[in-house]
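Student: Alright, structures below, take your time with them.
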Structure 1
Amino acid sequence: MPQPIDAEFRTALEAMPLIELTADTLPAMRGTLSELTVMTGPDDVERTEHVIDSETGVAVRVHRSRTATTDDALPCVYSIHGGGYVLGSYDMDDGRLGAWCNALGCVGVSVEYRLAPDHPYPVPLEDCYAGLRWVHRHATELGIDAGRVGVAGLSAGGGLAAALALLARDRGELPVACQLLDSPMLDDRQLTPSSRSEGLPIWSRESNAFGWRSYLGDLYGADDVPYCAAPARAPDLSRLPPAFVCVGTVDGFCDEDIDYAVRLNQAGVPAELHVYPGAPHGFGMFPDAAVARQCTREQVAWLRRRFGS
């Protein structure tokens, strides 16, 4: 591994079973994650469900503080959950979006998109785009300021958020105010030193390859993978919304995330980069760790500046 793991994470990680994702283990992993995912949002945040496509089952969950004023339209964080493109649900975003609603005075919207390998690219991305379009179309009734809708995501959700910003730019239909990319999964090629590291906790090199193979399907390994499938492949990052990119050094995505933030800045896009020494992938699941608390503070401060709230 490129760096020692921070001591605050080491004991907890040693107690976690190391399970590699494969086609055989995926069903069990989905079941386990579903059992572990519970409603963790604060009680003073109201959550409502909206099915936006009854045929596909794509839905969104709207989070709003019960104490939020209705006099002015609020900014919105449109959040995409992680899970390597093959796992998870929007339940995973309840805690973070609830906290952001209270801290920022915003509306949170999380999207339930379809998962690979049953639904490979571009289905998950188009589901996320459909959810973003729904937010814009219903902004007035939801009390959302359509000019202050930002996208956010963790891991594969961060990859989808980056891809969504690219797709929204290219289509020119839906404005995106900012993009918060937390340890985003951006590059299918796995050519960087960090992505080829052995023994990575939480999300190994082998699991990463399985996630990309599942998401890209027949495109996996090709030279012409679309950049909206793997944002690191985008030749032009100009005209994208301002970005916050964060990642730990004990994460296979470290190198590709640093490179993406550097390239955003080189393309004229303001991009704030935070690299946390000793932090593994998904270190936010250990919220009491000092590094996790620091990351949370910095994300909230950046969103507050972007939203002017």
Structure 2
Amino acid sequence: MTLPTLPLIGAHVSATGGLATAIDNAERIGARSIQFFGASPRMWRALMPSAKNIDTYTERLRASSVKAVYLHAAYLVNLASPDGELRAKSIKNLTEHLRIAEAVAADGLIFHIGSGKEMPKEKAMDKAVEAMRSILKDAPGQAKLVIENAAGGGQKLGATAVEVGRMLDMLKSPRGAACFDTAHAFEAGVIEKYTPANIKKLVDEWGREVGLERLVALHVNDSKTAFNSHHDRHENIGEGYIGPDGFKNLAKEKRLWDKAWILEVPGFDGTGPDRRNIETLEACFK
């Protein structure tokens, strides 16, 4: 396999005002990969964008520098919930979001599994995988259903490569994939320092438990909270507890270069990922 000279570095961007604005926002900050919400992340109902909206977006995407597109799921969903009603609403919502991802020809929909609360972890995983099977069946196509590693705490599933890999193995679908969030792994207590040795060990584990071919994207975020805090709070690249050396070391791990590197940082002006963060990350490869 021929590796790219630089990963597709990009960011979560706003699609407010029409899907095409996501491309405009990406071009403004120099993003070559993007993530956006296909529908409101805070509502149970997800409306399919109009054909005109999708056509305008597709035209803008084709003319842009963006080469990888992911949607992010709603914050409300919990596929592992012991509450049957909440799980059913989560399945319906994720199905609708995955249909939107397919309609806009996105590479996949990134989501958090959720928490099984007081349920035994194995049973919670069974519930989550059963839900994922239902979603893939009711939203056919090519777009992948992408599990993101969790920051831990509250019995959340998917904080480790072992759990992510186990669920994907149980799912048995070529549309099952994974996303690795640098801040979440730090906050979950998975990796304390992003040193070359620790990064090698981490990527070896993801290769063994998940399969690097199923790891399609990275959420590249510094952490505002300390190691093993279980608090999911992102910071600008080099400004948090992971620090600049951590990202410089991560950039040297060439096995991750064929993944989309997507920033979900607050931005130096507080309005979300910006050109300065992208340029800071790009400089880590020099």
Structure 3
Amino acid sequence: MPDTRNTIALEQGEVLDQQHLPGAQHILRIRAPRIAQDAAPGMFAHIRCHSALPMRRPLSILRTSPEHGWVEFLYKSIGTGTHHLAEKRSGEDLSVLGPIGTPFSPQQERSRPLLLGGGVGIPPVVFLAQQLAQEGDWKPLVLMGSEVPFPFEQRTSSFLIGGIPEDVIAGMPLLEGWGVPSRLASLQGFSGCFQGYVTELAELWLQGLEDTQRNQVEIFACGPTPMLRAAAALAESHELPCQVCLEEYMACGVGGCAGCAVRLREDGRDTMRRVCVDGPVFDARKVNWDAIS
């Protein structure tokens, strides 16, 4: 497996904007031209949240603008570091290390990517949708789930999607603007959303496809471990390839401490791989799901 640490740059970024959203969620935009240029969907950045906190915090990349040199992150303020980060204002500096990790790698022969995002796992699939929309040769579908209010105002989708219940109409405006259809799922009764898990909604969509269409699907997923485990099982049941972006606690973030190692099954034997640089994206079939909490 190649070492991806040669992609990493240390930049003194500038906060351009920070939006504060329900559910202690925030969208942070930072000027970091080199990271914006080199980042790919599934990669992340390690951000120093406060001068008094030596440990950085890993944040998945939501989207980038290489042309304008900025990077956006969606995160939740749930601890000391991210609470400090949420206090940052436009014009302040932030030390940013990135982009880090192995990104998603869509297969050209699989022209119907199914992107599944859950909670703070939404950013990598939005970033991947951005890439696929720009390339123009794909027919992606993005399904997202959340148990707190979504970090955007839902909009009635203009896309009709076979297999999706008629009353499931809510989508993400940003994706709709890119020409990418989307639907939302939640157990919280949000209007226009599927009342269940995002993987259950994905199952309905897959069942509605013809065999030739289903054979063009590849699944990409990021979210909490139970969701990823369900996405891997869904892919296996339909004999589809699946790439998952794992979430693990990280210390160094650059492969030195191995504190984020997970167990994989490769070439018939168990191996330990670091989520930060060997991942965070892995083939779902290789992940030892019984060894991940």
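Bear in mind these aren't lab numbers, they're just calculated from the coordinates by the rules spelled out. As the structure is a computational prediction, the values presented were derived from the model and not from experiment. Cβ atoms are built from the backbone, for glycine too; each structure is taken alone.
Student: Who wins on volume of the Cα convex hull per residue in Å³, for residues 98-185 alone among 1, 2, 3, i.e. which is largest?
Tutor: Structure 3 comes out on top.
Student: Out of 1, 2, 3, which has the highest value for distance in nm of label points 7 Å out along Cα→Cβ at positions 26 and 242?
Tutor: When distance in nm of label points 7 Å out along Cα→Cβ at positions 26 and 242 is calculated for 1, 2, 3, structure 1 comes out on top.
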